[in-house]
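Peer 1: Next up: some structures, all given as structure tokens.
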Structure 1
Amino acid sequence: MIITSHSFELFADYHQFYLQDEQVDGDLSDSWTEQATKDLLAVAPGTIGVGTVRDMDVPVIVEVHDDEPEDDLSLWDHVTECSIEVTSGKIVVAGCTDYFPDAARIEMLLGIYQARICYGALGSLSDDGLEGDDNYKVALWLGRKVEPKVIN
């Protein structure tokens, strides 16, 4: 069951946005490997970098669940999973060039969360790559540490 749901329009500069524990530095500079770029997912301690197909404003939904959601993953173009440890009680949701003190925060219980990132309408980009209906959903639930992986 969904505990909270938050909708954002994030500027995905450099084709990415972040979810990170409020108290970590969020440095993903070494995490965006060739494989991470292909998978559209980079992780570092307390930080998730979600790759996007546009570097424009993109719609993002972040849901906090009480247990692993039972989504129909076939409805999405791409799905990844990873985990994030929340030690501050808040995660920041922001584009990578956003001013973090002003970025959105979501209050969370302390612990390790599993994250499922769903990527939709990835093939809807205009020829110039500026327009599209691509959209992103991040589902979080208290769980266990898992290695980043593509599941669909």
Structure 2
Amino acid sequence: MSTYLVVLTMHSWMRWVALALGAAATANALISRRENPARPGRSRWDTFFMAAVDLQVLLGIVLYLGLSPSTTAGMNDFHAALHTPVVRFWTITHVAMMFGAMLLVRVGRVLAMNAPTPEARRRRKAIAFALALLTMVAGIPWPGTPFGRPLFRF
């Protein structure tokens, strides 16, 4: 099996982990409860979600910067990539949306940690994590789209 297929399979499966942890972190932020005074504004769900998104982005960068034939084609002829929807998706759209999701997770955590009250912390996390989750869902190459990929790779 080639390195490309190994990394692509890991990236494909990691998407489900990131989505599940994003849903859990968002739900956790929406639940009203007491915070741990030793670690205000933090939770394990937040940390796991951020770690999953970071790992997903790292695998994506490895694919983007050399292993993926789609992005290699787009980088070699950027002008043509802009005019070819499938190549444009892989070269620009997918990458931009996933980086945007990663930034939303990180900014949401920072904003939550600097919030004045526990309620403000939960609200900021819930908004940022929900937006990150929606961005991730919008940027995934779902089957049935022109750039679609299988839901599960084996």
Structure 3
Amino acid sequence: MQYSAKTVVYFFSKKEQSEFWLLSNMAGGMEIFWKGLGFYSSVQLYQACKYLPDVECIPKSATEPVEPNVQKRILASKNPMAAKMTQKCAYKDGLMRRDWEEIKVECMLWVLELKLRWNPKTFGEVLKKTGDRTIVQKSSKDTFWGCKQINWSTLKAKTI
């Protein structure tokens, strides 16, 4: 699927299309609460959902004692990038939930609903600004959730 960058709302970084940066799961400052737990960003909750509560691994790069439980390590992360990066060893070792590919879209929708519920004045206002335009995540790597820019005015994505 191809999109014209002129007719969609896209987000990539705080600098590029900054008015829509809050659409990103990497955008901090929009806490989410669920079952008494607080999450600094939607990516933190999404990453934690990839693993069952008993999954453990220690990154090979660890130079000091590290919490072995992947969910606990993700939940202890203080920023969105740390939440994403702290689970890499479990991802590489194939320790994700077996049903993850089947449930990841439903999980993302649930996380986004919680993001809107807890952040109606920030996230909700940005969603309103998008109007009826398609929302696209520009990415240089992610071919599932994101689109790659193929020239100055065109974004290309896989069809989900």
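Quick note: the coordinates plus some simple rules give every number you see, no bench work behind them. Everything numeric here is computed off the predicted structure, so don't read it as measured data.
Peer 1: One of 1, 2, 3 was used to calculate helix-only ellipticity at 222 nm (-39500 (n - 2.57) for each DSSP H run of 4 or more, over all residues; to 500), giving -9000; which?
Peer 2: Clearly, the read-out refers to 3.
Peer 1: Given structures 1, 2, 3, which gives the highest value for Kirkwood radius over Cα pairs in Å, for residues 1-64 alone?
Peer 2: Biggest value here belongs to 3.
Peer 1: Given a computed value of 10, 36, 35, 17, 3 for P(r) over Cα pairs in 10 Å bins from 0, in percent, which structure among 1, 2, 3 does it belong to?
Peer 2: 3
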